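We did not get these values from a lab; they are worked out from the coordinates using the rules stated. All of these numbers come straight from a predicted model, not from anything done at the bench. Cβ atoms are built from the backbone, for glycine too; each structure is taken alone.
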Structure P
Amino acid sequence: MSDARGEPTSGSILVVDDDPEILRLAERFLAGEGHQVATAPNVPAALERLAYADYDLVVTDLLLPGASGLDLLLEVRSRAPSTRLILMTGHGDLTAAADAVVHGIDRLLLKPFTLKDLRGAVMGSLARRREQHRQQREREVLEARLRQRDTESKIWILRAAHALAHAVEAKDPYTAGHARRVTAYAMTVAEITGRIDLLSFRLAGDLHDVGKIGLPDDILSKPDSLTRREFDQVRKHPGIGARILAPLIDDPLVLSVVRHHHERWDGSGYPDGLAGEDIPFAARVLAVADTLDAMTSARAYRDEIPWDDAVASIREHAGTHFDPFVIDAFEQGLPLLREHFLQFRSQRPSSNGDGGG
């Protein structure tokens with residue numbers, strides 16, 4: 001049997017009654033209507049069947065030996081909330097039956113009832129079950145579409161954020177590839193610490209300097225030392241970056257790294273002057289990687305610093321500029337960090353200074 005949409009109107013039904021004759025009659029009739037029917041004489045037997053099979057509908061008598069049909073109703077509601085329920089009862093049990101109505105049965109069948117009454121009650125309950133399934137499928141389809149749109153939106157947002165980061169590097173040829181190198185160094189140290197969500201951290205490394213988009217080109221590429229006023233402008237770029245990304249990226253780790261990667265362990269950094277454990281851990285890791293690349297890369301105002309000198313300087317500032325725990329991880333990662341450095345160095349069009357240490 002099918003409804004107007006072509007969906008089957010039959011279902012799986014469990015009938016519970018302590019009267020064997022009623023069970024036989026209900027089973028024969030409902031099976032003849034095309035349903036799959038199981039029977040049980042009491043609540044324990046019904047629960048055993050429910051433990052091994054799912055039913056679209058449970059039809060139960062109210063008065064059963066031991067636990068009542070109301071007890072069974074509550075158990076079914078707990079185990080399988082979407083299973084439909086019909087309660088059979090005599091006229092003298094209407095007060096107890098009213099409690100069942102409160103707990104969400106589809107239909108109350110008063111004994112004695114006709115097979116036509118049973119058919120109508122069953123068809124109504126199964127129709128509700130099908131409507132339930134239809135609505136659930138629609139919700140799942142809608143949720144899938146929303147997830148897809150959310151994913152697509154995030155992809156476009158990340159592309160826009162990366163475009164900004166690339167625009168920063170395009171403003172100053174001396175910083176070309178800086179984010180990529182810092183991310184590689186930072187990921188190496190982060191993996192050793194085992195304390196950072198690496199997926200978010202990779203994004204943070206790619207975007208950590210996005211706030212420099214708000215700095216004038218003549219400051220970024222100035223061949224001389226910055227004036228006090230110019231350096232004050234540079235100190236604003238972490239905050240600018242965090243404000244740019246906050247409406248776009250809902251990731252506290254990324255935003256904290258962007259804002260706090262210039263903080264120092266002793267509190268002498270910027271923009272907020274955080275110190276020690278108050279600095280987000282991921283920002284402490286990226287600060288070391290950022291410094292390593294800054295020192296080993298040429299700038300408009302100086303040549304690159306040799307690798308060994310840069311490493312020595314970072315070691316020297318453990319406990320002042322840098323978290324000593326992070327420096328321990330940095331030390332463990334030095335062989336791989338140097339491999340990264342040599343690979344990046346080989347990819348440069350030209351290089352100045354010793355660099356090899």
Structure Q
Amino acid sequence: MNMIFKRKLLIPKEIKEMYPISAEGALAKRNNDTEIAAIFTGHSDKLLLVIGPCSADREDAVIEYISRLRSLQERVKEQIVVVPRIYTNKPRTTGTGYKGMLHQPNPQAGEDMLRGLISIRKMHMRAINETGFSCADEMLYPENHRFLDDLLSYVAVGARSVEDQQHRLTASGLDIPVGMKNPTGGDLSVMMNALRAAQSAHTFIYRNWEVESKGNPLAHAILRGYVDAHGISHPNYHFEDLSRLSDLYAGSGLENPAVIVDTNHCNSGKRYLDQIRIAKEVLHCTRHSDDIRRLVKGLMIESYLEDGCQKPGEGIYGKSITDPCLGWEKTERLVLDLAELRA
């Protein structure tokens with residue numbers, strides 16, 4: 001085997017004991033979970049916004065951003081439920097580049113997975129303790145979910161992971177909403193099969209245990225656009241795309257038909273400023289079809305303190321070092337506009 005076994009890492013129980021969630025944080029998560037679940041079951045007509053940096057690269061800037069979101073949430077609470085993105089793992093198509101705080105808690109230093117596990121837990125804990133937000137993260141490594149499961153209120157399974165058996169089965173054992181993205185090639189049948197697996201009960205191996213899952217009725221679709229055989233990006237957020245997904249759900253027998261529209265990635269062609277137009281177009285679609293209104297539960301938006309992106313090492317506070325994001329001023333204006341459109 002061509003591996004060097006560097007050290008055995010702490011298990012989730014040990015790190016949770018070192019950094020336990022507070023009673024106030026646990027209560028905030030329960031309340032958040034209830035409000036978010038009501039959106040997916042149709043008991044609430046509020047719009048869910050999963051919003052934040054492409055990747056969480058530094059704790060201070062992320063916490064400042066989320067603190068600003070708290071004030072904004074209070075202004076739009078009748079129409080919108082905000083779930084901040086704290087994405088601590090970054091999938092890389094070729095395996096190179098910044099892989100997130102789990103790998104590099106300091107982007108300018110080498111990889112340190114133990115420090116990374118502790119850093120991402122401390123950051124999520126700060127978010128819930130200081131702002132009351134229990135946040136969203138991407139489930140890049142299913143076996144790592146246990147390090148954060150008492151802190152998260154939303155999980156996304158990425159376009160490169162949605163076909164993986166372990167991701168699907170682990171999603172079936174979670175009790176929070178799990179968004180399954182369409183694959184990079186755009187085949188919606190792959191995403192629908194992932195949803196069927198995630199909503200079903202299974203027996204499988206997880207963290208060296210034989211476990212049984214009950215199925216997750218809150219598993220749902222995320223449309224993020226796709227890349228064709230020639231490497232060209234195409235969107236899938238238009239009225240016709242949403243209507244097609246509604247029809248697929250109607251014939252699927254799945255519970256709680258729902259979609260979150262990712263306004264960046266291939267839907268925007270990574271033209272981050274287009275997120276503003278795309279978000280408003282999706283809400284416009286919900287005004288013209290009751291089926292689409294019931295189906296679209298929210299939006300996923302990449303946003304940070306500063307517009308655009310930078311290369312690692314440039315040192316601009318609050319500016320993405322991965323995909324470009326909307327800056328704060330544009331974000332605030334967009335969220336207020338969305339609340340007005342939703343009213």
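Details
- Among candidates P, Q, the computation of helix-only ellipticity at 222 nm (-39500 (n - 2.57) for each DSSP H run of 4 or more, over all residues; to 500) that gave -12000 used structure Q.
- FRET efficiency 1/(1 + (r/R0)^6) of positions 22 and 302 (r between Cβ atoms, R0 = 30 Å, to 0.05) from the coordinates reads 0.00; which among P, Q: P
- Looking at relative contact order in percent (Cα under 8 Å, 6 or more apart) for structures P, Q, the greatest value goes to Q.
- A value of 0.05 for FRET efficiency 1/(1 + (r/R0)^6) of positions 46 and 294 (r between Cβ atoms, R0 = 41 Å, to 0.05), calculated from one of P, Q, originates in structure P.
- Structure (P, Q) behind the derived value 6.7 of distance in nm of label points 7 Å out along Cα→Cβ at positions 62 and 286: P
- Here the criterion is mean count of other Cβ atoms within 10 Å over residues 190-197, and among P, Q the highest value is seen for Q.
- Of the structures P, Q, the one that 0.99 was derived from, the read-out being Cα Rg over 2.2 N^0.38 Å, for residues 134-181 alone: Q
- Which of P, Q yields 0.15 [FRET efficiency 1/(1 + (r/R0)^6) of positions 86 and 158 (r between Cβ atoms, R0 = 41 Å, to 0.05), calculated]: P
- Parent structure of the calculated result 21.7, given that Kirkwood radius over Cα pairs in Å, for residues 38-213 alone is the read-out and P, Q the choices: P
- Of the structures P, Q, the one that 0.6 was derived from, the read-out being distance in nm of label points 7 Å out along Cα→Cβ at positions 54 and 270: Q
- When Rg/Rh (Cα atoms, Kirkwood Rh) is calculated for each of P, Q, the greatest value falls to P.
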